[in-house]
Structure I
Amino acid sequence: MQAGQKTALAGQATAERIIANLQQVILGKESELRLALIALACQGHMLIEDVPGVGKTMLAKAVAQSIGCSFSRVQFTPDLLPSDITGVSVFSQKSQEFEFRPGPVMAQIVLADEINRAPPKSQAALLECMAEGQITVDGTRHAMPYPFMVMATQNPIEYEGTYPLPETELDRFLLRLTLGYPAAADEIKMLQSQQLAHPIDSLEQVATQDELVELQHAVREIQVSPLVAEYIVSLAGATRDHAQLYLGASPRGSLGVFRMAQARALLDGRDFALPDDVKASIEPALAHRMVLDPSAQSRGTTMATVIADILGTVAVPGTLSS
């Protein structure tokens, strides 16, 4: 067995342990949990867009506990200040110097709850740490802990008193997912499992931070052939020229699809990415980065319809275009 295949199988084993552990808390959502782990494995950030009460906060806590990472939660509100997120410099009478007091963002897994309830200035406090792995307070840079991941949530139904995320911030999220309501059988299991206590209270750590770092490094070693890379670029280019899209995918979006395809291959125990990995990554990686044309939106066109059209139009490597 080649070294690349061994690395992929080791990463797959770590990923499966974490997913199995998460399933003790989030029932019946294996594909969504795989997406969450893909974001973590790609060193990316995740936007969870869903109605209240479906387990968004529990997912973030369960991820942190499963890998032994520090966790913090920031409740975004209209009066939240950027310093409430990043931290402040305070003058110390003892040392006669300014000392940095870190804010809640200085944790390894950060839950930005209801991110669209804070004004743009506070939302922007996350941009630097998400894109560059650091924050700047009073001219001094502070590196984020490693590994680091932002999991942001927003309610897609309630718009009163909210501030929609600008495209520049949406582009910082590797992927967007929706948990959705559980199936009836899973909801019954949930009720029974929480009769005496919540499963999150007894959730154990099943992977070390070193194993997570190895998983993240293993993702980048997954082979992506020039043909598959060209397929990714062709799909991204098609979004920029599509008649029903006002804004197409950015180059950062292309890189997101590239990384997600690598992670999907690793989760399947392969050391090479396939066009199918790309296809499965397009919607979660690109849908939130694109904007529908107003006329298309008025006709009831959805982003899923546009993506399906693009996937049906762009030829898959190794096949003949129709």
Structure II
Amino acid sequence: MQKVRELAEIIIQNVEKVIVGKTESIRLTVIGLLCQGHILIEDVPGTGKTVMAKSLSRSIGCIFNRIQFTPDMLPSDVTGASIYNQKTREFEYRPGPIMANIVLIDEINRATPKTQAALLEAMEEHQVTVDGITHSTPAPFLVLATQNPIEYQGTFPLPEAQLDRFLLRISIGYPSPDSEIDMMKRQQFIHPLEQLEQVIGLEDLLAAQSAIRKIRISDDICRYVVEIINATRRHGEIYLGASPRGSLGLFRTSQARAMILGRDYVLPDDIKAMAVSVLAHRLIVGSAARIGQVDACEVVEEILNEVPVPGGEVH
């Protein structure tokens, strides 16, 4: 457990050489990495979404691909295609950029729904099917997608089925004045991303991902997770609550957070800390509530304040 905690801190410290003053956002990204879950980075332009993804990939010794989504992209531009080889007189599969350990999908909401749907199988089943033949993605496999929630012209909102496949939705936000000054000084002569080095290997990452699952979580904590999930389904301002995939996501990320903080057991505080990032993007706010500008994050916070926290022994 101590080794995994040290590994996580090494990654966080390495990424902080590029992303200044955003430790919590970086920690959430590392939690997603350790849980083998896909991450949606949603924020306004210029806050470092793409740089965050690149910094994380450079910290790990793995295959990295970047896909810039545009309205004219085809599904085969993502998954790859079968090409006829005149020498062998057979069709050969030419892998698309999705065949990597970490895939950065920049501006995911700029592609058409047809192209977005090409990601569904890969994100859930870690495979793609081309011309009836299934091809497995490398292990580990992680999609880091970015999108701008402000600009709607020329974009296609992600369907609920795809949003549900993202383990976490995080926001980086604007830096503090001191952090912004520090950032400018660091980039005076060269961008720190260009000098960022690999700090862990692929084997270390796979071992850490396996170790996360050994963190203990009591029956009371499991019941607490389910009560939170059920509360989202019963809430009057929510049209569609969190799915069972949301329960599993909250379960797994709380294990990762506990390990990063040096514990081999999960506390209710871990559940509360992860709930908004894991659940808010999975909720569909009702039409009447949307008119009243009800935010899904606020609904999750309200539920956390209302659902009784389990007491007694949590070990």
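Read the figures in this text as sums done on the coordinates, not as results from a lab. Because the structure is a prediction, the values reported are computed rather than measured. Cβ atoms are built from the backbone, for glycine too; each structure is taken alone.
General observations
- Kirkwood radius over Cα pairs in Å, for residues 108-187 alone - structure with the largest value, from I, II: II
- Structures I, II, by mean count of other Cβ atoms within 10 Å over residues 124-131: label with the highest value: I
- Structures compared: I, II; top value of FRET efficiency 1/(1 + (r/R0)^6) of positions 60 and 116 (r between Cβ atoms, R0 = 25 Å, to 0.05), i.e. the largest, recorded for I.
- Structure from which 0.45 was derived, FRET efficiency 1/(1 + (r/R0)^6) of positions 84 and 236 (r between Cβ atoms, R0 = 35 Å, to 0.05), options I, II: I
- Look at distance in nm of label points 7 Å out along Cα→Cβ at positions 12 and 28 for each of I, II: the largest one is in I.
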